[in-house]
1. If helix-only ellipticity at 222 nm (-39500 (n - 2.57) for each DSSP H run of 4 or more, over all residues; to 500) is computed to be -15000, which of I, II, III is the source?
2. Here percent of Cα pairs over 18 Å apart, for residues 62-149 alone was calculated and came to 53; which of the structures I, II, III was it taken from?
3. To which of I, II, III does the computed value 30, 25, 18 (semi-axes √(5λ) of the Cα gyration tensor in Å) belong?
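Each reported figure results from applying straightforward, stated rules to the coordinates on display, with no laboratory input. Since the structure is predicted, the reported quantities are computational estimates derived from the model, not experimental observations.
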Structure I
Amino acid sequence: MNPAEQAATIGAMKRFLLAVSCGLLFASLLPAAKTLDMWVVDSEGAKSLLIVSPFGQSMLIDTGFPGNNDRDTNRILEACKAAGVKKLDIMVITHYDMDHVNNAPSVASKIPVDLFVDHGPAAVTDPGTTRAVKAYDELWAKAKHLVVKPGDKIPFKGVDALVVSSAEQSIKTPLKGAGKPNPDCANSPAKTWTRGNEDTSENGNSLAILFTYGKFRMLDMGDLTWNRELQLMCPNNLIGTVDLFGVGNHGNDNASSPALVNGVHPRVIVVDNGARKFGAAVVMKTLKADPGLQALYLMHWSAMAPNDNPPDEFIANLQGKPDANLQNSPDGKWLKISAAQNGAITVVNARTGESKTYKR
């Protein structure tokens, strides 16, 4: 190498080292990547999920049971306090059953709500639902209101919140990377309902939402039922796989078909059941059979599946478990879930204080 070439090589190396050092300095000045945080509130077999985006926006999905001395309202407010939330940017009502919408007036009277999101007019006209919807409509008349249909996105800063099912309809085209034939459709024949037609009930009209944050994907099914799930999964899987799966209808056996559970192939599953409300044995068996499952969490020990509960460390509330030391144990404990952009999921069980992280 002649002197000119040697000088050029040395110069290039110096410029490279300077660029590397500047890049490292710039990276060190960037804020640490934030997480998408969720609090699964114990509403005793109803539903209430508080989500806080990496940019600090808040979303409450459903409001739990009404009454009980404002039990569920107070638990939601406790979660808001833990999250540093002083107002709800968004309240999503998946559908108009009592354990999802009837407590909305109580919650909205205690914390401001900017935007109400729902599936539109009620699907049923019984007196109880009509009264509940009237009280709810009076809330959004004083704020912003958004009716969403499949394919719509709920405005949630930093997070893609895609509605995949609403008002008996589902997305029609596969999402990016999805669309493959689903072999478990053969194991999930459509159901014929022996009582009221679940396909036209409020459950059948429930919102289902897919959240995406970086590589992390979460599917929350609301109370969507079996045959409506099949619209998303059969004959082709329109959603693809997810990291976190919020089980539909509290673990009732009118939801959570093998076509859905195995189709989305989750790593972590959460069931918002009560001690004696669902968490059905057949559903628990389906959930636990998925080969990619790393953890199954329950809000309550399930009396409906006494032999199929996960270990106690994965259960937020043990009240009712046939154990002399647990019969009067306090409930009301939440699960806190934090999702990183790389897909890692950290779950904290408030009852035990233990934290577990599940990586891809």
Structure II
Amino acid sequence: MEKNIPGLFLLGSTHRTAPLEVRERLAVPPERLEAIYALLREKVNLPECLVLNTCNRVELYGVAKNDAEAETLRLKLLEEIGRLHLLAPEEMAQYSFWKQRAEVIEHLFDVAAGLDSQMVGETEIFGQVKDSYSDAARRGAAGPVLNRVFQKSFQAAKWARTHTAIGRGAVSVGSVAVELATRMFGDLERSRVLLIGAGDVGQGVLQALRSRGARNVTIASRTLAHAFELAMKHECVAVELNRVPAQLAQSDIVLCALTAETPVITRAQLAEAVAQRAGVPLFVIDLAVPRNIEPAAADLENIFLYNLDDLAAVANENLKNREAAMTTARQTLAEKAKQVWMALTTRG
């Protein structure tokens, strides 16, 4: 007797389908994650679901009774998720993509391995996938199908990094941001750096800064204790978030990686800081989605403002050197994905 084939599906929006201003609107801050899960499990009535939310992607993985039901749920999800983010269903459809069956597994394998990242081969995504799975499991939202699929994705990602050169150079958001700063300033030892955000991305940025010789670093965070703990570990200075405007004029490099729904630095604040710097440029990198800095600040004289899309261009400069490794990884992961799907749908 043939087993019931699970209606595995994925509705997602990433840097490949949506510009930064749309990704900002679709981002799911921690305080809104509970509402997303409640919608998926109670209103959409999904027995299994998982939300993967990173700087450049929001992906909803689900398991319906069968393919037909999954296809029906697609329209409902576009409507409900769009309503949550104040987007019409047709806008959601325009900026999203839909996958079913083995394609979902293949996509997830590429994501976990860093092959689908805006910065190809970046290392943070693997931990973000694992954290999202752990969160879904803790909520009781990840059942037998998603458990198997995500566990296999961890194995696939480890295989890709062990057996191919896709991660050569240890690409990470922090390392690329600091590489860009180094191109602008050369030796960072004399540069005054302001780092806003003490979470995982901020910690990665700080490690990269210290490895490149940065010594004069000030850390600001919404929670002073977090900033202080990180500052003590790396021999830096910690300040409260409300001190940031006053710190801008004293800084040469500002890196922002704070989770916030609205900008924490305004165009007016940066204009005032530049006026106090007597023509000395201020280099600013916004690593957050939604962005921490008002985009309009980019037109200010002596302000050099970069965002994640800009960093991706820097990170992918050497893609040609890794094309063979990427092709090998994608082909093998696609085959592994097919095997997982076959295992889920074998006769019993």
Structure III
Amino acid sequence: MKILVTGSAGFIGFHTALKFISSGHEVVGLDNLNHYYDIRLKYARVAECGFSQEQAESGVMERSSLYPTFRFIKIDISDREAVERLFRDEKFDIVCNLAAQAGVRYSLENPFSYVKSNIEGFLSILEACRKYPVKHLIYASSSSVYGMNEKVPFREADKTDSPVSLYAATKKSNELMAHSYSSLYGIPATGLRFFTVYGPWGRPDMAPMLFIKAAVDGRGIRVFNNGNLLRDFTYIDDIVEGIAAVAKSIPPVGGSSDSTKAPHAIYNIGNSAPIALLDFIAALERVTGKEIEKEFTDMQPGDVYQTYADTTSLEETFGYRPSTSLDNGIAKLYEWYISHPSIF
């Protein structure tokens, strides 16, 4: 099948594209290569996929030198004319929309970028799916939609109408937009609420990469809410296995957690095993053999105390079961990090 992966130079999109390629699919990767974090990491990811920096920035479709079934084009998903042309020319079977302006804290500084990418951009994808029908649209939501819910684990049917950040509000909006298009136009769509994902090629603005860099460099870290935080850390390989499983199955009418007639479903995708932040840091210290100096500080605006995924629906429907332990995942991340010093 021909699959479009948006955000393919991003952390999850990069791994997802490679997973689809290894499964024998034809893949088109799309990314706007923005500078939200150090662009060198994005260039390194596209290079790992067989594209030079010049090819990635060219704005025309380029074929990978490493993977014959992989092509890449630089497009911003908020450019609806460019997105529509791409859909018209390529006639995708599956669309995996992982492009988004990420980051809870950055949404406090630059809110308009979130509306442009996560709202306008997602609308461009939905409109293109309407005009040039696809067999299945998979899109990224987030555990942040649960806000400050105190009842754990988080279940798909739980209340999600009290976001505590604009980022979370845009992700909840994506779910509502996808449902409306699925209901109106019969677009089969599945939303995945990602919990905290970590692993090789991860985002440098997220805690796992910040912490491992600090350990290796011998620098201190800030630990928010005085370390009193729980996160459902999930290794990237487990995440992409889940995405690949979901892609194979079109949601039925009245999909999971949906009492309407729309072919739309939403699933949590996480590890179902929240880990205390200080335990995560301790695991990093064990793997690196270095103690990390910690500066304890207050909770950041827009942050939440805990995330904890109930993945029963994903397990029962797709057989999803994460298999990477925390120590194994961190060991793999550390091994990758020290073997790629030029990226950072």
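1. Going through each structure in turn, the value belongs to II.
2. Source structure: III.
3. Answer for the origin of the read-out: III.
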